[in-house]
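The structures come next, written out as structure tokens.
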Structure P
Amino acid sequence: MILQSIRYGWNKARLWVWAFLPALLLQWVLDGAVTWHEEADGTRSLHLWWHNLGPQRQGIAIAAVVLSIVAYVVSMWIRMGVIHGSVKAARGEEVAARDFFLTWENVGRFVLGTLLYGLIVGVGMILLVVPGIIWGLRYCLYGHYLVTQGVGPVEALQMSAAATDGHKGELFGLCFASLGVTILGVLCLGVGLVWAIPTVDIAWSAVFLELSRQQTIPVPELA
């Protein structure tokens, strides 16, 4: 399943990479903005930093925090679109850039589901790391269920747990394969990420479709 899904993802990514591109570029800009803000402020004592700012800069800092939250929510919206477009590509359907920009009505559910997933994995990591890895794999398809089935966060986590039961070893291997593809994209002067990320996203969507018994992963052509 691992190599088959990666090969299938690559074949589909070659067809639809330009449809992915607008969403990917916006995602990178938003992620960069959030990361920059965290790195700029996270190394100082929060109380001392706030005290030394003064009223004017405190207002700017509050605005920066608000903008970071907005950027995070928008990045979650983009992530929903990427999942939607990836699933369409994995199904063999035609994909357009508009498929990556969904309505906002389910963003709250997706953000809540992401926070719950992060909390579960974080608690597992604190408990000795291994539970965090197991739970991370167990619930890793929550986003696909949220986007494609329109269910709530808790139900999406439960559906992911049922779908991944007995497949955690394969999913763990797919994580490493995805990392390898991403590293290759970085080594290609970073430009390769334009192809690497859609390949990985489509591969995971193909696995989601198989584990949710919607369709098996097609045997990819070796072209």
Structure Q
Amino acid sequence: MRTLIAAAVGAIGLSLIATEAKSQTVFKTVENGRDVIYARGVTPNTSLQLTTTGGSRPTALLANSCGIIRVTANQATPNSVNINGTARSIANAVSLTGAPVCNGSTAPWTGGTSSEPRRDPNGNYYFSGYTPSQAATVLVAANGNRNATANQCGIARFAEPAEGNPWGNDFSFAINGTNYTLGTMTSQTYPPLCRNVGSSTSPVYLRYEAAP
């Protein structure tokens, strides 16, 4: 059984809100297999932004009929692209005049996964050596900012995307000018809860968290 600790906020806890807002705490939990980032100490009912600054997220990309995987310029991570758990350097990518064309099921260059990737004039990368017409797991560049509104207890919640594109451990972001990396940030076993223990006309909000 978990032990809960509570902090009062609301109609009788305005001084506590002001104190917490000056020293926000950011941490993560895992809920239903997805990472969730929380910020507490936010002014209730205000918007907070999570700004993506770097890192990656895994996604499935389909190889073409001759086993070439295309990673767009916007998807490519710096220095190398991780495909099926193996980092493939893009430092010496061979320049192409256009997108590669398969010769049936044969790639237009040899070497498979040990060959240098190709790069077209638009900055897209091409990697050969994969099973034709099958998906591979590729770590692509994380992007996009997220906004959340703090609840009555001053807690803002940012959930990992639900569309099958989770954050990688190297996912990095900033909240109010402070930088974080998902894999090294503080983790809690249970998410915080916010409950009104007063009434609808005289609310008193309690923040419940599992004791460490």
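Bear in mind that the values in this text are calculations on the coordinates, not laboratory data. Every value quoted in this text rests on a predicted model; they were computed, and no experiment measured them. Cβ atoms are built from the backbone, for glycine too; each structure is taken alone.
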Entry that produces 15.3, 44 once Rg and Dmax of the Cα atoms in Å, for residues 75-202 alone is calculated, selected from P, Q: P
Comparison of P, Q by FRET efficiency 1/(1 + (r/R0)^6) of positions 139 and 187 (r between Cβ atoms, R0 = 25 Å, to 0.05) - largest value held by: Q
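If FRET efficiency 1/(1 + (r/R0)^6) of positions 155 and 195 (r between Cβ atoms, R0 = 25 Å, to 0.05) is computed to be 0.15, which of P, Q is the source?
The read-out comes from structure P.
For structures P, Q, calculate distance in nm of label points 7 Å out along Cα→Cβ at positions 59 and 179 and state which one comes out highest. Could the numbers behind the result be given before it?
On the way: P: 4.7; Q: 2.4.
Going through P, Q one by one, distance in nm of label points 7 Å out along Cα→Cβ at positions 59 and 179 peaks for structure P.
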Origin of the derived value -27000 (helix-only ellipticity at 222 nm (-39500 (n - 2.57) for each DSSP H run of 4 or more, over all residues; to 500); candidates P, Q): P
When Cα Rg over 2.2 N^0.38 Å is computed for each of P, Q, the largest belongs to: Q
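For the read-out FRET efficiency 1/(1 + (r/R0)^6) of positions 107 and 171 (r between Cβ atoms, R0 = 35 Å, to 0.05), a value of 0.85 was computed from one structure; give its label from P, Q. Intermediate values should be presented prior to the final figure.
On the way: P: 0.85; Q: 0.65.
Derived from P, not from the others.
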